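Values in this text are rule-based calculations from the coordinates and carry no lab data. Keep in mind the model is a prediction, meaning the values are calculated, not measured. Cβ atoms are built from the backbone, for glycine too; each structure is taken alone.
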Structure P
Amino acid sequence: MDILVYTRSEALEKKLDPNNVVAFWDLAGVPRQTDHCDIERIYFATKGAIRGHCEIDEVYYERITFIPSTWSEFANPIPHHQFQGFKYVRGDLKQKIEKED
């Protein structure tokens, strides 16, 4: 199961800076509905849509370490409402992402 976070586009751009070998994202809480080993990707939504994802290097409690160079941007961003915290990518959302990915 993967994670989706909603952020400002400026914050995402800073994390995806090509000079960053790794980047960190601190979640509002520890992901509890999955084994940390099962989380492979972190998806990012900004400005009302899911824009793309990065591969996760490590999940350590509330901190996700991801690799900016693995950024994969969707050609057609997936509309999604703004929210705080994080969401698990599953159900209808997972199906929408799999079609685009």
Structure Q
Amino acid sequence: MNVRHSETIIINSEHSIEFGQASWDNGVESIRRRKNNVGGTYDPISSSEIPINSGFIDIGELLLACLNRDKISIKGMLKISFAILKSVIRKIVKQKFKHQ
């Protein structure tokens, strides 16, 4: 998997989250859960890449499937709900200033 990075969030020495262009299509944004092996290099077998808003099964549909089947803890759902609310507020503010 060869995600062309635009942003990386380091979780710890073995795990990170990467945003960028998908390895299969430069026009598709994707997110990757990156796992490094013990030597600190990329482990493609333990890492996964998912498209974001590409019209195919993407991260939003996966999250909805988990929520519809009660697969996420209440604590996890509260974190997700708070993050959704903050995202909505950021988008509303951004749109408001865009139209002024």
Distance in nm of label points 7 Å out along Cα→Cβ at positions 26 and 74 derived as 2.8 - corresponding label from P, Q: P
Structures P, Q, by relative contact order in percent (Cα under 8 Å, 6 or more apart): label with the highest value: P
Read-out helix-only ellipticity at 222 nm (-39500 (n - 2.57) for each DSSP H run of 4 or more, over all residues; to 500), computed value -4500, structure in P, Q: P
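Kindly point out which one of P, Q the value 15.6 was derived from, the read-out being Kirkwood radius over Cα pairs in Å.
Answer for the origin of the read-out: Q.
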